[in-house]
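Structures are listed in the sections that come next.
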Structure P
Amino acid sequence: MGIAIKDDRMAISLKDEVIVFQNSRELATFYPNKQNTYDSLWLPRTTYYTGLVDLHDIDFGDDGIYAINTSFSCICKIDGEFNFTPVWKPPFINEIIPGDLCHLNGMVVLNGKPKYVTALGTTNTPQGWKENIVHGGVLMDVEKNEIVLNGLSMPHSPKIYNNELYLLMSASGEFIKVNLETKSYQTLKKFEGFCRGLSFYKDFAFIGFSKLRKNSSTFAKLSFSDKANFSGIKIIHMPTNAEVGEIIYETSVDEIYEVIVLENMIRPNILNTIDDVHKLSLATPSTTYWAKKEEQE
């Protein structure tokens with residue numbers, strides 16, 4: 001689900017855990033399976049066992065890792081002391097209980113603290129947000145504890161770019177810019193597709209698109225045509241608002257939740273915790289080393 005990058009650290013929120021990776025350019029050079037190929041190698045360093053709490057957006061704050069806990073309708077901290085520690089809930093949520101009451105999903109961390117969040121509804125009952133899924137979404141200011149925008153079409157992926165706030169409305173295929181002073185928004189681009197996952201790099205926006213789930217009562221309420229059923233990334237030139245490129249996944253990817261640009265990397269690689277090859281990598285503050293398989297036996 002969510003992906004966060006800060007310097008050479010990456011955090012990914014998964015089904016029932018959060019894994020923190022560290023990038024090593026030195027270990028990348030001598031990666032035993034393919035030497036002198038990758039310019040970066042992300043290696044697992046810490047795993048937090050969160051349990052089945054349906055984490056969505058995640059980010060590094062000044063005092064730890066913050067994540068959207070969709071099942072419990074709150075922002076939480078992930079630190080390993082508990083499965084999660086709640087730090088904020090929307091004002092319309094009475095208590096922090098499981099049930100996905102409003103489908104909290106997106107989060108902006110600003111100046112080291114959560115600042116803006118998106119949700120698909122303002123309901124306080126389990127799965128209640130599904131009753132008005134197309135027009136019940138909201139953007140909230142965490143610090144002020146208030147709703148900035150309402151009536152949004154499945155808002156996702158709020159991001160700050162050039163000190164301004166942008167987000168995606170997945171159900172209507174809109175890429176919007178928010179005016180925080182007037183509590184309004186401007187549609188920059190309208191797509192024929194389910195957009196979710198937003199990242200900026202220099203003058204470009206990278207927007208993710210997902211295939212529509214078959215036999216889904218939620219997706220059946222959306223008014224997209226058949227040509228909207230694709231998975232990929234579209235690239236928008238921000239100064240001209242022109243679509244300048246795209247990546248389409250024909251078979252390998254059905255849905256995209258988050259898009260992150262890895263800056264100054266041409267060919268990165270990432271190792272998971274399932275394949276034991278990551279256990280052969282050793283790093284200290286002063287050196288790196290790849291062990292040989294026989295050295296572990």
Structure Q
Amino acid sequence: MKVLQLSIALAALVLSAATAGERASLTLGSVGFAGKNLESTVRGLAGYLGSGLGRVVKVELFEKYEQVLEALEAGKLDLALLTPVNFLAAHEKLAIKPLASPLYASGEANYRAVILALARRADVAGLLDLRGKSIAFVDTRSASGYVVPKGMLARAGVKPGKDAREVFTGNHVKSIEALVAGKVDAAATYDMLLAETPSIGHTMEEFTVLAQSDPIPGEVLAGSRTLSAANALLVKQLLLAFGERRKTDPKLSDSLYQEFNAYEAGRYEALRKLWKAASSQ
């Protein structure tokens with residue numbers, strides 16, 4: 001830990017010399033699809049990074065996946081917490097700087113897609129029962145809310161858009177709400193949603209898990225193409241020290257992130273293939 005602290009201190013010295021002409025504050029963007037818990041986590045992370053950087057880190061939350069990419073492309077964001085498929089798109093087109101990925105409060109660095117139906121629906125007990133029915137998806141750039149579930153359904157013999165009606169809700173919470181309201185027969189989301197977002201007011205006991213995916217690699221915190229190398233280095237060092245700080249800082253105790261690990265490119269290759277396959281159909 002002392003080595004990491006020294007690295008942060010050295011990076012801060014480099015930063016003060018290398019970024020003298022940069023704007024006084026930075027902006028961190030994220031998709032805000034999971035309510036107050038996610039917002040609190042992102043704001044807590046921004047405060048932590050700001051204290052380490054010695055400058056304000058503002059937060060901008062977006063309703064839609066593409067809005068994050070648009071803001072990155074327009075130079076409005078310095079940092080972004082990117083969901084996996086959004087990260088792949090940004091990495092491919094926007095020359096971003098991937099820095100680190102979170103370890104979630106569950107103790108895992110991955111999560112899983114799930115396709116849910118209401119437990120009281122005896123007529124929807126498996127994926128094949130979704131033929132002729134409707135499925136709530138989040139967005140075409142959502143890994144657990146579209147890309148991975150679409151592959152799961154196709155392998156089971158159900159082609160969304162042909163065998164089942166696709167309903168895009170825009171975010172995971174709205175997909176659950178549509179399912180509970182009876183507007184759709186199933187919903188694609190991620191396994192940690194209900195536990196992380198108690199404000200939804202529902203538990204997994206109310207649903208039947210029709211299918212669960214293999215692990216999906218988590219988010220990536222990345223710097224924009226215009227973020228200086230000195231800032232990127234210090235942000236990365238701060239992220240790697242986040243777990244130790246969280247243990248002693250009450251402001252971070254409720255964070256959905258336990259710690260951050262350095263970005264590993266190989267973790268995202270299987271998802272990249274799924275994304276490309278889904279995009280070509």
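Given a value of 0.15 for FRET efficiency 1/(1 + (r/R0)^6) of positions 168 and 232 (r between Cβ atoms, R0 = 25 Å, to 0.05), calculated from one of P, Q, which structure does it belong to?
The read-out comes from structure Q.
Looking at relative contact order in percent (Cα under 8 Å, 6 or more apart), point out which structure of P, Q has the largest value.
With respect to relative contact order in percent (Cα under 8 Å, 6 or more apart), the highest-scoring structure among P, Q is Q.
Can you tell which of P, Q yields 24, 18, 13 when semi-axes √(5λ) of the Cα gyration tensor in Å, for residues 24-119 alone is derived from it?
Clearly, the read-out refers to Q.
To test your reading of the models, identify which of P, Q gives -1.23 for log10 I(q)/I(0) by the Debye sum over Cα atoms at q = 0.15 Å⁻¹ when calculated.
Answer by label: P.
Of structures P, Q, which gives -500 when helix-only ellipticity at 222 nm (-39500 (n - 2.57) for each DSSP H run of 4 or more, over all residues; to 500) is computed from the coordinates?
Only one of P, Q returns -500 for helix-only ellipticity at 222 nm (-39500 (n - 2.57) for each DSSP H run of 4 or more, over all residues; to 500), namely P.
A value of 34, 17, 12 was derived for semi-axes √(5λ) of the Cα gyration tensor in Å, for residues 176-263 alone; which structure in P, Q was it taken from?
The read-out comes from structure Q.
Have a look at P, Q and say which one yields 30, 20, 15 for Cα extents along the principal axes in Å, for residues 48-87 alone, as calculated.
Q
Bear in mind these aren't lab numbers, they're just calculated from the coordinates by the rules spelled out. Since this is a predicted model, take the numbers as computed values, not measurements. Cβ atoms are built from the backbone, for glycine too; each structure is taken alone.
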